[in-house]
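Scrolling down, you'll hit the structures one after another.
Please treat every number below as a calculation from the coordinates, not as lab data. The shown structure was predicted, so the numbers you read here are calculated from the model rather than taken from an experiment. Cβ atoms are built from the backbone, for glycine too; each structure is taken alone.
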Structure 1
Amino acid sequence: MHSLAGVEYGPNWQSQLGRNGAGDVGDIVQWSGTKFFSDLVHDGLQYINEQDHNETVIMVFEGPTSSAKGTSFYNVEQYRLHDYPPTPLLYMTTLRPLRYASMNGGRHPAYLMGEAPKNLVNHWIQAIPNFVVPTFVDTIPPEAKVNAYLPMESVINEHINDPDVHYLIAGKDAIGLMTNKTTQILPNTKDVRPCVAKVTHAMGSLGIFVIYNDDDEEKFFEFVRKTGNPTYVVTDFVDIRRNLACHFFMHPSGDIIWFGSSENLILPDGKWSSDSTIVVDEQKELQELMAPFVIDVAKFCYSKGFWGFAGIDVLFDEDNGYLVDLNPRVTGTMPALMVSKHMKETYGFTIGKFRKSSKYHFPGPSEELFQKVDRFNKENFGQSRIVVFSMYEETEKTTMVNMAVYSNSHQLSESILDTFSTKGIQAASR
């Protein structure tokens, strides 16, 4: 038997998460800045067990795949993901896990295929205020529990969240079950245009198509045929005026630990930037805007027995906001958002620009990257600061990089990003 909030539950206790064991949302609590990913998972497990949690937990930040080769985790039957064409291999096995490991803390180790670059860890220690060094493992012991990025059918270890539930709420077809603040489901791709067609377990922007005409429709269905005829949904189109994301942790008590919000801005050419913009001084206003969507999502997740990290995407037109995606996992911008809190407290920086696209790289070896970044941070102390969240040296001339710049100016942060990470041809090793 397990006890939550003084109420006794049997084997199905997970279905009764939330405030007073009723699936309700409790308080929204600002992230303290002192408890990191593995600390928060530890606290959740300790709350559930009502005692100090001493079991081995592995934080798995490498996502499973159904189309790539050479990664750690494959989902080919029960939890298929629609990640075609596959993300570059090194992005999946190295860049993404290292990015999250930067904010893992030291309570439980992070899984990493291979060894963490020493120059990257040393950079984290120097560049990130109040940094806690993570530990890494390259195997998952059979007795360990796993905090999974997404459900992994090739890993027989006990997942902290039920993999069936995790897979359910990760589907685009579950959004309409969570809230009425979302786009309308359409019966087909012909009657209403433009419309948006998206496969249910698309990864990132893969498998999401805006359909204006018959040619667009044919491209979507060609994608569906090539990727094994996955299930998909069709929704109405949002004339986007604002593109916001919110990042949080659902504690099993029902409280929501709030990391904050980020935004993708419109570029001068009218296209949407792939960089995440963080404005510290706007976080209170953004919380008021995003909280109604988060509460709806949290209620649904608790009702299904899910707790942990999550992020949502909300699109706004001139009149309303529409929840269009839930990522029930650590999100790409979470580490940069968490660091922004420390940058504000330590240096007074209010603006963060984060670049995580696999299409960007530093034009040189990693040694040169860190030499230039360290020199820049010393020469511009108090004015701006670069944090390299993850990197991988592909060749002597190319280093894949995920990085953020913090300052008090949008333009300054963006220009520094452009100096250190450029868009170019993907190297063959990817």
Structure 2
Amino acid sequence: MISISVVSIAVISVLLFGSVEAWAFALVGLITLVVFNLWIYGDIGVLGISPSRWQKTLYISISGLVLLYILQVIPLPASLLRFFSHRSYELMKEIYTVPFSSGSISFCKYCTLNGVVRLVIYVMIFFMAASLTGRDGLMRRTMTAVVIFGFIIAFFAIIQKASWNGRIYWFRELTQGGAPFGPFVNRNDFAGFIGMVVPLGLSLSLEEQKTEKRLILIFLSLIMALGIFYSLSRGGIISFLLSMVFFVFLVATRGFSRRYIHYLLIFLSGLIFYLLYLGVSPIVNRFAESGLSSEQRIMVWKETLRAFSDFAWFGTGLGTFRYVFPLYYPRGLTGTFYYAHNDYLQFLLETGIVGTLLLTAAFISIVVPAFTAYRKNNDSSIITAGLLASVFYMLVHSFFDFNLHLPSNAIMFSIILGFLYGLGVKGFLPSTEPGKLRSYSLPGDNG
């Protein structure tokens, strides 16, 4: 049930235009909440009762982030507000004509509370995905379902672009403009989602023992890769190429067998052939276009850092960038900016040094054990390499865009991190039968 539920949540979040609208995310959140509680009620032991140091680090970091966000929204006495965020205190003094008794760190309490709700939803999905790694074949089947769905979305996106009538799904009009591709209003969002799925397809294809299934998985991955190129997302294309280099590097460090070389060459040759056959002119022209220029991005980044220096320790409140940045809007910059076009800088501004350190600790507690398991675990190393390459893709793309602010992409990222967490921390080891993973239960696990 959990496998189907996790895939269904990912599918629904994408089909509902990336779940960017409040009603769509509310539906996804409600489904997640119900499924998570059913899972906890029926299989609470999967979290384990003897956590390792990495598990403890993860739990403490997540708890710390939630506490930080609560601190950002609760009304603090003026003296405490001045202690925690001197700049927020000074701004409150400018706003109020009479002395005020209390205020909050966050510039927008609603935005921060909304961010907390999203974080809780993503954490639920993360742990449900992690539980799948402890059951024979479930993680692999879930990954396969995600890859098939990714292929369907990419194929649909290409067809929709070829027959574009100005509407998503050929009936949903764009009310606020955009550069849509597939069900996404922005092509960068499409590339962000599909770019995480391609390495999963490639890793499954290399791990697969049957030639016909392997070739099918390569074909599915090939169409998804084409979708990234023809979405014309510059950040997506660059991130994809770098993630493929990283994936090949990981596979090479485990020893390149001839079958890996052959099938990776088939994928690469097919991609080049289709790109040349369909034409690369739109891609070349896209890189030559002037969208948000490098100079403008750098200006936004510089002012974001300047704003951060005023709210260094505890930030301005999760989700408040759009309200803070106008205070630092530089001359020579045009347009309205709701995001910093760099997830790292935006998170640094909104949560400060404390939040950034907590997030870094949580991320390290997931990735480091995964790397350790990757080095020790021969049978599952290809799958782990694909998951790590997917994470690497999003880490690179986050330098250029704001993909993780899109619920569908954040959900997919949570699923991938959950798989890595399960493989790396919970001690799941490979069975002797290729293509399957067998778990050695921790104390308190139900299987």
Structure 3
Amino acid sequence: MSSKLINAIESDDFETVKSLLSEPEHCKLYDVNEGLCMAAKNGQYEMIRTLFQSCVRRPSVQYIDQNQKRAFEYAVLAGSIESVRILLEAGAFINWSDENGLQPLHFAAQTGNVSMINFLIEKGAHVYSARTVKEGLTPFHVAVDYGHMDAVRAFIDSRTVSVNMKTKLRQGGQTPLHRAVLKSHLKIAELLIDQGASIDTRDSEGRQAIHYAAQSDDPNVLEYVIKLGAQIDVTENCGRRAIHYAIYNNKEENVKLLLKYGADIHAEDDNAYLPLYSGVLVESIEIVRCLLLAGADPNKCNRVSRQDYAILMAVSLGNVEIVQMLLDAGADPNVTGTNRSTALHKCQKLKNKEVREAILSMLIKSGARLNVSDKDGYTPLHNCVMQSVLGNFSLSTMKILVQAGSYLSTGSSSSANQDRIETNNGIATREATLLQSYSSQDINIWDLIRLEIYS
């Protein structure tokens, strides 16, 4: 509950405040300190002066309120230079840090108040202070992050900063230009370049301006960096290029722009993923489309040791539109991945019935082999039966496979028997009668199990 003193300060009632400050019973230390923070927050510098003139309860400039801020930080955020001046005279330390390591100059940079920035620098604020900041940002970087052009110019004009100064290495070692292009501040990027910022400077991960620009929300920023001469396919420490950053951050226009300027469409990243595979991985329909239109090969294998293909990943994710797009572009529905599983095998694990059956129909229509076995000898129909039993899946998926010509006994068939199966129109003689009968009626799961699924 607010005290009389707090209410009087908030109302800017000087007479009441002075009266209460002269009476100890109405002037608790907590209230005086809270009142100081309130006055600083509101820019009430005359009230601040009045509080410090109290002979009974003098407020403490070191007091930290429940928001973990001192009156000094509030005064800076309020933009009141006179309040800041009074607090400094009362003993406030110009380079105090809050719980996040931010100092008053960081707060001034956040607000973009040029007069406050200049005043604090003149009074000895640490321009390079980043030691205690969790993100490793100096006040200069903060001004860039918030897009305050005049504040950025004020730091440059103060001649106390370098346009190529970096954040702490453990937090990235980023330059102001890196931050400017990442935050899509084109005008600030232009100012930094005009002042000598380098587009080739690397951060602690080996990233250059183009890697950050590829993540920008504004394609104009990326094009600006490219036109400055940035290398399109330069790699960072892990081997990723700008196109990988654009894809993983779902920046469709940036992907198109990089392709326009000659980015390698088949460049592998640190996981040996190709751009098309990465586009599928982030499930960006537009990025997948533009990569295919630019000539990405839908049948190019990623991570050869694991045999990853774009179509297999798209099916595993259950993305109907991307699966259709890849098939239309010529993706082979019969490529095999880990354990020799095909797209049809992976399709059976999809939990959503509509998605599962839509993709199943696409694959069958595109020529997917129904009776191919995986490493363990299971066909897609085997997987379907197991999912129907264990996952309580709908039997309608099984019916689609059976009607299309799937059969069960392939896992342990001899080569001679396999030849018989393949030449018998895709259905083994001993199973044909029973399985084909399901084309016109509901499938009974127990009848299928009686066909010796695992024999």
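See the values below:
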{"item": "Percent of Cα pairs over 38 Å apart - structure with the largest value, from 1, 2, 3", "result": "3"}
{"item": "Structures 1, 2, 3, by relative contact order in percent (Cα under 8 Å, 6 or more apart): label with the highest value", "result": "2"}
{"item": "Computed -13500 for helix-only ellipticity at 222 nm (-39500 (n - 2.57) for each DSSP H run of 4 or more, over all residues; to 500) - originating structure among 1, 2, 3", "result": "3"}
{"item": "Among 1, 2, 3, structure where mean count of other Cβ atoms within 10 Å over residues 76-83 as derived comes to 18.1", "result": "1"}
